[in-house]
Structure 1
Amino acid sequence: MNIYVTGAATTKFGELWGVSPRTLARQAAFGALKDASVEAERVEALFVGNMLSGMLGGQEHLGAFFAEELGLSIPAFKIEGACASGGLAVHNAAFSVLSGQYETVLVLGIEKMTDHKPEDVATALMGAGSEEERSAGATFPGLYALLARVYMKEYGTTQEQLAAVAVKNHYHASLNPNAQFCNPITVEQVMKSSKIADPLKLLDCSPISDGAAAIVISKKKKGNSVQIMASAVATDTLGLAQRKSMTELKATQEAAKKAYEQAKISPRDVHLAEVHDCFTIAEILAMEDLGFYKKGSAAGAVGKKNHLVINPSGGLKGCGHPVGATGVKQIAELVEQLRGNAGARQVKGAKIGLAQNVGGSGATAVVHILCKVR
């Protein structure tokens with residue numbers, strides 16, 4: 001794929017009480033344009049990744065809304081795919097450039113969640129689940145707890161091994177100035193945190209967050225460009241009950257297979273990955289579904305030094321999870337890493353990076369592979 005990310009920017013993630021969605025959008029979008037050395041007038045289309053603006057904020061028309069805010073009079077689209085909305089926005093933007101429709105486009109991922117009651121946010125998020133799950137009163141912590149229980153029974157994984165994912169990602173987040181949580185934690189702290197849905201505890205779960213991220217995608221390569229090698233999407237059933245397996249996410253496996261084929265690489269060639277760790281079990285599943293580890297072995301590899309670094313940004317768990325922004329933030333992190341500009345969290349020698357963004361309990365998966373321009 002001869003298309004490039006030429007600019008990227010991420011706002012601070014967290015409980016941003018005094019910051020409006022308009023301000024977040026301007027910070028991310030103009031930051032990415034500045035990084036790309038591109039004037040706003042050069043942008044030919046805007047793709048906005050967002051899940052909850054209609055249910056929580058009463059505003060669905062985000063393409064025109066943010067185009068107006070950014071002073072742009074261009075084609076603009078809102079892309080929604082639950083927590084994979086950001087990744088889907090990048091996917092659609094990338095192929096719009098690859099097709100020749102546009103030369104330079106802007107992708108904005110954004111979500112404002114903390115202004116609303118937690119129970120309202122939980123209800124809105126379950127819009128990504130099945131009707132049967134909602135009728136049963138299920139929440140996503142409960143659904144991922146089911147996945148965790150089946151996985152732990154099948155492979156003997158312990159709660160302490162789940163906790164190690166949170167410990168690792170909080171450490172990475174402590175090196176990321178834009179992260180929501182900059183405090184390292186211990187396995188003991190995770191184990192002592194309150195139960196949310198057994199076996200998942202509070203510190204096994206990603207937080208409710210505000211934030212935005214933006215990237216510029218172009219056909220034109222610049223000195224600090226990062227190439228998009230692959231962009232792939234796959235889907236599965238909305239509900240868990242209709243799936244053949246509870247120890248893997250088929251959509252991730254299918255999207256990853258397509259992405260590796262597009263990029264003409266194997267999992268062994270990847271140096272770092274930003275994966276969708278909405279819950280600690282989700283990172284373990286991703287490590288295996290993406291082909292990095294054999295089934296049942298990933299939990300034992302968490303935190304150990306090897307050629308592959310998972311979630312150097314802190315992931316959803318440490319960096320935060322403003323759902324529409326996450327998939328774009330993952331790409332922005334890969335861009336910084338592949339440029340060698342990630343500061344204290346820099347992965348040495350990183351040349352190829354992968355991002356996995358998931359919607360719901362795995363009904364949608366988006367996989368991108370990026371590489372350092374040689």
Structure 2
Amino acid sequence: MKILEKSSIIPFNRPWQSTREEELVVQSLASGKLCGDGPFTRTAREMLEKLTGAPAALLTTSCTSALELAALLLEVGPGDEVILPSFTFVSTANPFCLRGATPVFVDINPQTMNMDPTQVASLVTDRTRVVVPVHYAGLGCDLDPILALASARGFHVVEDAAQAVGSTRNGKVLGTEGTFGTYSFHDTKNITCGEGGALLINDPAFVERALVLREKGTNRSQFLRGMVDKYTWVDAGSSFLPSDLLAALLVAQLEDLELITSHRRRIWNSYHDELADLHVQGKIFLPQKSLFDESNGHMFWLRCADLDERTRLIAFLKGRDITAPFHYVPLHLSPLGRRYGGREGQLPHTEALADRLVRLPLWAGLSQDEAFRITNSVKEFYLG
């Protein structure tokens with residue numbers, strides 16, 4: 001059996017790393033301040049606030065925990081409904097389900113794989129508390145109709161921008177138009193500290209309470225700012241602070257965000273250009289290039305004709321040492337989703353397209369030769 005060199009396999013993802021990560025982590029270790037809200041946490045927060053223009057950007061242990069903090073701040077509870085796409089990761093739903101709310105699943109737009117805003121209005125009831133658009137693949141969901149409906153019907157919009165750090169839509173930074181936006185710095189995202197996230201607070205009225213809830217429900221933040229002479233338990237919160245060691249990693253990554261985004265966009269465009277003929281011939285479906293002009297190049301997906309073809313394509317690429325996974329199993333058809341009323345035929349686009357989507361490897365540092373190897377393999381599968 002042939003033993004492959006590690007370098008011969010093209011992984012789906014490889015986190016970006018420069019020399020700065022190690023340098024800043026060593027600085028953090030030397031500082032003796034490793035817990036949350038240390039000097040690197042403050043630096044990362046300032047960098048995110050400058051990047052986004054949000055009134056406050058609070059680091060959290062994950063995007064999931066950022067969504068959990070948003071649910072706490074909005075006092076979501078039993079009897080409330082939260083509208084979200086079924087085509088997303090479970091982290092979009094769990095924070096609200098944990099508060100006792102009922103998820104209401106909406107179909108996607110086949111062109112973008114994002115929530116279809118035209119279908120939201122029919123799902124809004126007097127119990128609707130939150131709508132959670134997901135900016136899938138770093139491409140902005142069309143928020144204008146959703147925000148207008150939120151203003152008219154009195155619900156909140158929480159943007160799941162886990163995949164969208166560095167993306168904009170119509171000149172607006174993704175994550176900054178809803179009441180809250182949430183980012184992920186997981187190992188698979190454009191910039192990473194291994195595990196981590198951030199809550200963008202776009203309504204300043206929520207900032208002070210957010211500082212309390214993320215510090216176990218205490219007013220420790222006010223104590224550190226000299227506003228009170230001691231801190232104590234004032235609200236029901238939890239611990240959402242990541243270590244300052246992780247924040248040091250994140251600062252290094254934020255310093256390279258523009259470079260990382262440029263690399264990923266270059267590979268994204270190369271994939272699209274090389275595979276465009278297959279799209280024109282109707283053999284695969286590609287995302288519209290014009291829609292991705294403002295994206296961060298987080299993900300490149302293509303759609304096959306059916307599940308069988310997708311299974312064979314993934315196996316074919318694996319045989320050429322190329323890792324290309326699919327994404328996602330629709331939430332409304334999962335065991336827990338069915339307990340919330342999910343059923344076959346409920347969301348036709350989600351159900352038809354989820355079984356056909358393949359993601360190609362995409363990360364900063366992927367070489368042009370590797371990109372050509374990937375697209376040539378896809379062409380070989382379809383054209384022989």
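Among candidates 1, 2, the computation of percent of Cα pairs over 34 Å apart that gave 31 used structure 2. So relative contact order in percent (Cα under 8 Å, 6 or more apart), computed for just one structure, reads 27; which one of 1, 2 is that? Clearly, the read-out refers to 1. Name the one structure among 1, 2 that mean count of other Cβ atoms within 10 Å over residues 252-259 of 18.2 was derived from. Comparing all candidates, it corresponds to 2.
When percent of Cα pairs over 14 Å apart, for residues 180-259 alone is computed across structures 1, 2, the figure 68 traces back to 2. To which of 1, 2 does the computed value 18.5 (mean count of other Cβ atoms within 10 Å over residues 244-251) belong? The value was obtained from structure 1. In this comparison of 1, 2, the computed figure 2.1 for distance in nm of label points 7 Å out along Cα→Cβ at positions 116 and 132 is attributed to 2. Structures 1, 2 were shown, and Rg and Dmax of the Cα atoms in Å, for residues 108-315 alone at 17.7, 53 was computed from 1. For the set 1, 2, ranking by distance in nm of label points 7 Å out along Cα→Cβ at positions 268 and 300 places 1 highest.
Read-outs: derived from the displayed coordinates by stated rules, not from any lab. On a predicted model such as this, the values are computed, not experimentally measured, just so you know. Cβ atoms are built from the backbone, for glycine too; each structure is taken alone.
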